[in-house]
Structure I
Amino acid sequence: MKRRLQRFIQIALMLFVFGMMLPDLKAQTPVIASITTTVCGGVQFTVTPVDVVNGIVPNGTTYSWSVPTGSGFAGGATGSGSTNISGTLTNNTNVVKTAIYTVTPTAGGNTGAPFIVTVTINPTPIIITSMTTTVCSGSQFSVKPFNVVNGIVPSGTILNWAEPTATNITGGEAGSGSSVSGTLMNTSNTAKIATYTVIPTANTCVGSTFTVTVTINPTAVITSMNATPNPVNSGDAFTASPINNTNGIIPLGTIYSWSIPAGTGFTGGAATTNAVTISGTLINTTNTQQTATYTVTPKSAGCTGNTFTVTANINPATPANNAPIGSIIRIGTDSTISYWNDTAWIPVPPGLSGQSLRFTNGIPAWIDPPVTDYDGNVYDVITIGTQRWLKQNLNVTHYRNGDTIPNITDNTTWSNLTTGAYCDYNNDQSNSTIFGRLYNFYTVADTRNLCPTGWHVPSDAEWTTLTDYLGGASVAGGKLKEAGVSHWQSPNTGATNETGFTALPSGYRTSINTYLGMSTYGGLWSTTATSNTYAWGRGISNNSGEVSKENNYIQAGFSIRCVKD
């Protein structure tokens, strides 16, 4: 009996213990508290409840939820059978938004009570369009995106940018701030573009990059300069037109404004605005040169550059009474030159290409540089009308290409020549030092040429041009002959040498071997043949003031005077 009682007690205890353990053998029901998380708009969030931390979370718990409640965001969607709560929400505003998910947990077939997941969505900057601005070179720019106008711009958004890409631009630097800003210098005279790549960030939320394009208009940077002409004659107009690179940076379309010029001793200075060039007309009221200084402000495409100065030096209308003749010249706006002769301005006739102005006793004249032949003989140049002539008779012994011209002294050989040759008068070389050499016509006609490069033996027509300019052949000889009796035998009729031609009595060699005319006659070839045996020339004598036109035998020897091509 006692044993049966003990057995009963053992069984009862076992059943009690088993009964106490029975609930642990059943599947638990999830019991989860509300959960919160914070995320940047457009970035995925994930919430995974943790047992004990968030309540009773049996192993294998899954979750289902409906579309979250709230406003100002997009991307909320339902979910089911997921091991966590996740999604990607886009905040469509520039302020914090909240999405509330109602989540139902399930574990082992047991459905727990719904719990709340609250997602705080910080706004991410979204600049929907690239931004542009225009600025003058050297001026600061600032570009700040605004909410709605430029996209989603949360309060406190910070912009970060790298050094811009650009050409002909200096001053571009990386930076950070609430706006993209800087000071850029355009080193050219045309508009240039700098492009910044910008990353916006708000509350650690990093938005996509956008660009800021800055157009930098050039600003004129001009060095001080003198007016043209310099000096300018009193009462003549002057100009100053800055040239890009030469005078600095001058953008296309630059206009100029200036105040009344500084200085004394002149009148006519006036202020001007928006002119395309700097110009004016000033009257010098003294008898010495005066200076007017203009302070000029350049402007282009709305960009105002720093001021620069234009200096106008103004010649006096009348030089000082004691100014030497020829000591002062002036150049007019039409490039004409005048010199002061103590009482008035005397115009100087225009010169020819390659000439320079030389003063003799205060009187200016245009001169050419000396000319050298193949042998190294040097000749002066004179201008008569539109022609330029060598002042001395030719003295060369070679053709222009370096071939030798034969010197024929034998009379018989000279008479029978059919090719070019020269001789010295009376076969005495010392005569040629003064009077030049004598040449037959075959030398004149030779295509190898004997005048210096750029010069030639004149034609008959060119001789006529000369004598016509001097008033006709009947008086031209006196104007061409050397004056006096140093070389010419008296009476040397009509000789003035007013042209500077300095014709000399060089004589000639006949075709029958006789030398004649030294000191009384000078003969000069032309290139114009009249037949197979004769050619035109010109003759000047001591007892006449005329130039005679002569039909000379081609085997005779005469002087040559070259004329400019």
Structure II
Amino acid sequence: MKGLLGVMLLGVSLLFAQGAMAYTHHTSPIQWNEYSDRAFSKAQKESKPIFMLISAVWCYSCHIYEETLNTKEIVETLNKHFVPVFVDFDRRKDIARTYSAVGIPVTSILAPNGEHLVSVPGVIAKDTLLTNLQLTLEYIAKEYQPMSSGPEEKVPLQSVKHPTSALIKFYIDSFDNNMFHGFDLIFGGYGLAQKEPFADLLLELLRLEEKGNEKWQEPLQITMDAMLGMTQTVSESKRPSFDRLLTLREQQTVHILEVEELQLQNKLVGIYDHTEGGFFRYATRRDWTVPHFEKMLFENAQLIELLLQASVQYGHERYQAAAHRSLSYLLENLYSGEDGRFLGSQGADAVYYHLTATERAKVLPPPVDQTSYAGASARTIITLLKAWQILEDKYYLASATQGADFLAAKMITENGSYSYFDAEEKTGQLSGQLIENAWVAVALLQVYDVMKTTKYLAAAERVLTYASENLYDPQVGGFVSRRGASQQAYRQDERFLKDKNFNDNGIMAKAMFKAYEMTGNEAYLNMVETTVGYFFNEVMAGKLKAASPEFHWVAQQMLRMKKYQ
């Protein structure tokens, strides 16, 4: 299958332009199946390979790909010879992680028995796609042999490892060193190509600097100023007329090259929207220019708290002003005051954000995904509590508590927290994921800490009880990534994922430690200790990199206890 991957990559275009729409699979002529046991059973029964698409509601490249996928020849081939499976990147992050590639959309080909053959990111040209679909069918019919599973790999027996003072200090020192050596001291942030904010990581470094680690002050300010577009040199703009921009916006899939050229001729700097507030997901250049224009709730919540904390530490008005403006954007566009729901994202649009405020007022804004995601909602609640504490605006507190009420009432069951809330179905969906349970628990505990209302503590403990009984590994410590409640959402033997994600475990360890502090329940602390012991020993052995800000926070709290020898 390596030859097929090479051919497919020749036709891939990793589009950096963004637009207002995403792949509308519900109205597609392709007979899409949702990722489910039923879809995989169908493929095996009919001896057809699976054509799987991973897409996102905010993704412009996905919309471009729609133009290819919905052509007559592709539709006929997929409907007749394949089982097409659609995966929503935001709603099914658990599946998207399994078939991850650099960017989306992602096209994955699986054998009729579900064996993964190849995944390719980006937009594949029509002729290349047709050629490779035919090659896939020939390969399955003439050459494919199911991969032998072989004898089950024996995992060495492990036991619980309790943390020591030396182990905790090792993680703290390693975190500081790793983060500094990986930092871009010229333009700020991490990475020498595109730049993602990693705002929670920067927030933890900001706390380090506040506690006396002064080496972080300049790098952090360089990063935040670059994200705000305050340090880059901007060449003279060659922006088209408003009428031409309107034409480009209406026909972005037709004028792809001209839209891409717009990003360079009228280059936007930083990932902050100076006109409406809010932050774009990331920048495609090392110097934080040419952003991808989707605005995600989760990343906005992180960045707002980062700037709020920076405004307190450094006293710079520019940080508080950008945070305040972005809070207004978030609560006006990504919040439903009627039911206290936070909304997932606002779609990308490569032309809209080149318009002035006056021009934007004359057109419709990019659409907002009405889905509510538990993790992003929880992270937003945490930020709003911080905003209330710093800015002393009761509206932020009211929005945070309303959001917490929604989570407690609509998103938590005996199976922990749902991953997302479907606005059309008006129900929570997909339970059993570690990451969402961890964030929801942290948020509810922080609301309880502020409000002292026991219902929030009770809701948090309901989530933590589920996690301790279903996701925690008492044999060696740590939490597994998934124990799905419904077989329908997974293939056979896929509901339980014993993988232990390092970053996700850091968030759950933080939740458990906070619960211990608030309740005095030693069971919570025991799970923190065994989880820390398991992962910090992996870090010391060189198997993992000390890069989790949540684990760093937990380590500092544990060290202050002076309990560990």
Structure III
Amino acid sequence: MTDTPSTTPRPTSMRSHLCGVLRREHVGSSVSLCGWVSRRREHGEHLAFVDLRDHSGVVQCVVDNDVDVRSEYVVRITGTVRERPEGTRNDSLPTGEVEVGDCTVEVLRTATPPPFPVDARADDVDESIRLQYRYVDLRRERMQKNLRVRSAVNAAIRRSMEEQGFVEVETPMLVPSTPEGAREFLVPSRKEPGSFYALPQSPQLYKQLLMVAGVDRYYQIVRCLRDEDLRADRQYEFIQLDMEMSFVTQDDVLGAVGASVQAAAEAITGERPSIERITWHEAMNRFGIDKPDTRFGMELVELTDAFATTGFKAFAGAEAIKAIRLEAGAEQFGRNQLDKLTDRAKSLGAKGLVWLKVTAEGFDSPVAKFLSDDESSEVRRRTGAAPGDLVLIVADEWMTTCEVLGTLRNDLGRPPVYEQPHRYLWVVEFPLFVGVDRETGRPKPGHHPFTMPHPDDVDLIETDPLAVRSIAYDLVLNGWELGSGSIRIHEPELQRRVFNALGIGAEEAERKFGFFLNPFDYGAPPHGGFAYGLDRLVAILAGEENIREVSAFPKTQSGADPMTSSPLPGDPKVLAELGLKILPPAT
């Protein structure tokens, strides 16, 4: 990461330099430093070494032995920079060639001993303890670096969006509850008991209305909230780059968003990455997932036609037959492990899993005797299998076959998400509809009901809706979905046709979406947009696998905040004022 204003030395009335910037060129300079005592070591009868730390790093100071400073005391040290004596240099520290001598020490605040070491050893401390004392945890070099990576990413994105003519507009935090999307956080209205606001899952409503308002190019770095189960890449609160553009096509949106992502990556890595493009159908066929990790092989291999006349009942008549090859996997997996893989495939929806251990003579597998010589030969040829490899085959419906093998591929071969290379990927042409609702018999929207159908597929909306592609797109990095977006429907007749396909009549559309769609009658331009999560992008760029490590004050995986003990029971007086009553837990 290149120097930013936060790492550039800047004097204040109390300090002349940051601890981590002192080098040989500062020898002879009188300096005043402020920070925390990282470590104190006795040096003979009269002197002591104090390692002084601030966010920029650590420097060694030589102080009188009678100075009482202890771990995490906040101090101001004034002295003269000098070279360390021969043989005492510390090459592991950027400041290791110098020290500060002739020191006077002013204790600004004493400190209670910290609950864990304020260094890399705290990585092994239970996360709940680290979060309980987050203000101590954040002093560590790793956490300071992560916060500054995040700051640099935000700054780079803002510069990029401003350079492209986007206008930063803030949207409300108290919004109407919407009928689509994830579970919302509701906020009761004191003025209107029984009525609620929602906290925004995204500014979707407002950013499209800004296009109707003629803003033309909108963006903001915005906090959004969803009441979803937490995991390594998900928090209740998340930050995203949100944008919308008028008079554009898909390529315009991808170009603008891609430029901001490339600027963010370049600010941290020094290199501007390329972003490949793949269709949703190709992603599913090759990787078995709509957010593929392209850093490793094990791509799905098509075998359906190779078994077109098979006598093997498990394969006969299957809509799709595909395989993955695990190099040198035959010896890694004994029968127990293979049984577990089979159970895993079944839990994902497959009817079963065929495994073939490749030997010099052929296949070692219970099903090998059911395969013809031509079929066995074709499997080896298409998968590139060599002795010692393990081939896994699923025969099922196309979607099931792809998804099961895609999951097994990730289970068996995927490296940690932060490992380089960083592979950015646009996934385009998602289905407009995904599956059929069992209750209504109608297709279900793949994105949201305002997504523009692909122009080549519009005539299929009524006759073959599941074949209709959309102008929707996702951005993927190392197998993590960073964000998604689409070109929006701005024509009322086309919107009516999509609603009809979903079984939404005019009255229901007015009730659910009138507040959003009625403004379009005043003149809505063609427009499209996107939003991507900064937490996930920053985590990967910072070399982290969990977004909690790049958030200053995150929640635990259970949604708790150990530092503030929240969530807390509501005050009865406040609840009464809001017209709320807490019911006993269901038994």
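Values as computed for the structure displayed
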quantity	calculated
Identity of the structure behind -15500 (criterion: helix-only ellipticity at 222 nm (-39500 (n - 2.57) for each DSSP H run of 4 or more, over all residues; to 500), calculated), options I, II, III	II
Per distance in nm of label points 7 Å out along Cα→Cβ at positions 119 and 367, the highest-valued of structures I, II, III	I
Origin of the value 11.1, where distance in nm of label points 7 Å out along Cα→Cβ at positions 71 and 439 was derived from one of I, II, III	I
Among I, II, III, structure where FRET efficiency 1/(1 + (r/R0)^6) of positions 191 and 295 (r between Cβ atoms, R0 = 25 Å, to 0.05) as derived comes to 0.80	II
Origin of the derived value 11.9 (distance in nm of label points 7 Å out along Cα→Cβ at positions 63 and 375; candidates I, II, III)	I
Ranking I, II, III by Cα Rg over 2.2 N^0.38 Å, the structure that comes out highest	I
Source structure (of I, II, III) for distance in nm of label points 7 Å out along Cα→Cβ at positions 183 and 351, computed value 4.2	II
Computed 4.1 for distance in nm of label points 7 Å out along Cα→Cβ at positions 39 and 167 - originating structure among I, II, III	II
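Laboratory data are not the source of any read-out in this text; all were calculated from the coordinates shown. These numbers come from a predicted model, not from an experiment. Cβ atoms are built from the backbone, for glycine too; each structure is taken alone.
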